[in-house]
Structure P
Amino acid sequence: MKQPWRELVLPLSADTIAGLKAGDKLMLSGTIYAARDAAHKRFIEALDRGERLPVDLGDSLIYYMGPTPTRPGDVIGSCGPTTSARMDKYTPRLIVEGLRLMMGKGNRSPEVVAAIREYGAVYLVTLGGAGALLSARVKSAEILAYPELEAEAVLKMEIERFPVIVAIDGQGNDLFKTGPEQYRKA
């Protein structure tokens, strides 16, 4: 039986996050934050100095995304996911600091999967190569921090019915491993 898409509104409660399972299909609405490599580096530097981050990691979903330029009249340019592995050297520390939801594309390192499992975080994936379609799900976008980073600045975005799949759940179940195994057994 095909699993239906589940509608959820951000921020998610700890119980909701804990109940997510690898393979769950979700339509998310609410506030998310876009941040890529350069912003993640700044996050770690700020934490090392004992400074507060521009986002509350515990209540935030961090989307690994860099938008293309916005055309006049549009909210945002194409906004597809970027390769999550580029954030892997920063992610375990951010998970320790409270990050529970992250989204991008592609698999994660064993260190990130271990941190996800240890702290009950969840990694979501969305449609790579479909940035123009995903931009229609973004209702507002504004630069929140590090504007000098331009396309890598931290953005605050309001999304509506943004399609995602749980790739790695809080128990460490990894769709990038279990998915291919299911097809080999078929």
Structure Q
Amino acid sequence: MSQNQKDLLGLGRLEYLQALVTEFQVTESSEAKEQVLANLANFAYDPKNYEYFRQLKILDLFLDMLTEDNETLVEFALGGLCNLCLDKINKDYILEAGGVTTVVNCLSSSNEETVLSAVTTLMYLTTPQSRQQITSLPVIACMQRFSLSSNRRLRNLATIFLEDYCTPQQVEEARNQTRHTAVGIPLPKE
């Protein structure tokens, strides 16, 4: 823990989170950015922090980080969003900000944790309004591939996605479509 982070422990919750966001914005160190984003993702578990996260625009920070080249930043940002999106206000915000497309793009990550968080986040973001986008044929085809993975966690999550979020007709249509096309999304590294 850096001296700066030790100094932050004496602050109130909002001030501490604000200090983390500021540290993330001003630091030049990739390692420090990763550590701060990991801390923010961990704080996203606590519903007491949701209002502060909205106030400090941390949801936007997480969404912005999903397109970074640094896989660790993407992993932590997606983990943070996954933790936040069970809250209805946060879910609505993520959906309105176009988060589904960005999360779907994370399905092609080579980072296993990122892919697991992406699948889980898509399940959490499913609403009657977002279902069509989340259960599009390319996503279902991707989940079908993941359901064949040797990685038990990924296989189980993908199977739940297919069984609980997709209709049998959608699954069959995706299966028929992939028989005739090459699917370019690689499985994550284990």
Structure R
Amino acid sequence: MTSEPGRRERVKAERRELILRVAREMAEAEGWDAVTTRRLSERIEYSQPVLYSHFANKDAIIAAVAEQGIAELSAAIETARRKHVERRPLLRAVADAYLDFAADNPALYHAMFTLDVGLRFARPDSPAVLKEAFGQFVAAFEAVVEDQALIGTFTEVGWAALHGLATLTRDGRLADGEHDARVDMLVDRLLS
């Protein structure tokens, strides 16, 4: 027989996941400005007080969605990284995984790295999922950094370059038809 507290916790967790899934779907379809607590509560068919029993406000919802996205990106980077041993194919696979993720999930990516919802990397109190994602970047870039004392800074610069490509591409600010050439150039520069 299932205990009532266990069932309540399971129902609460399922409702929390529903809120996050629907918020993400709405954002991908209409942008984050369209995701309001009122519209979200209507869409999930729960009252706003129920929504607020899970999240303090819209920013808290976006932050939770962003954390889920960071976990997904981390897994994509790990998968790409583990398929290659040689430096160039490894970096190219990681770059492609990152850029593909950003292109396939524009609103999610926006929440993860552009909207200020309080998520901070490289801090002692950063959430574990952020530390894991940064660790996946470090693991990818360790193969190309000779001075391991520089791995943190090198990782930040490599990540910043990928973020720049992802953001400028998403916003249509780069020339069409040059994506592969840009990624190849970035990989070559990281290797040099």
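If you rank structures P, Q, R by distance in nm of label points 7 Å out along Cα→Cβ at positions 44 and 92, which sits at the top with the largest value? Before the final figure, lay out the partial values.
Working: P: 1.1; Q: 2.0; R: 4.3.
Greatest value across P, Q, R: structure R.
If helix-only ellipticity at 222 nm (-39500 (n - 2.57) for each DSSP H run of 4 or more, over all residues; to 500) is calculated from each of P, Q, R, which structure is the one that comes out at -24000?
R
Hey, distance in nm of label points 7 Å out along Cα→Cβ at positions 140 and 172 derived from one of P, Q, R reads 4.1; which structure?
Among P, Q, R, the structure yielding 4.1 for distance in nm of label points 7 Å out along Cα→Cβ at positions 140 and 172 is P.
Here distance in nm of label points 7 Å out along Cα→Cβ at positions 60 and 76 was calculated and came to 2.0; which of the structures P, Q, R was it taken from? Mind showing how you got there, number by number?
Values: P: 1.4; Q: 2.0; R: 2.8.
Of the options listed, only Q reproduces it.
If relative contact order in percent (Cα under 8 Å, 6 or more apart) is computed to be 29, which of P, Q, R is the source?
Computed on structure P.
Computed from the coordinates by the stated procedures, all read-outs in this text should not be read as laboratory data. Computed from a prediction, not measured in an experiment: that's the story for all the values here. Cβ atoms are built from the backbone, for glycine too; each structure is taken alone.
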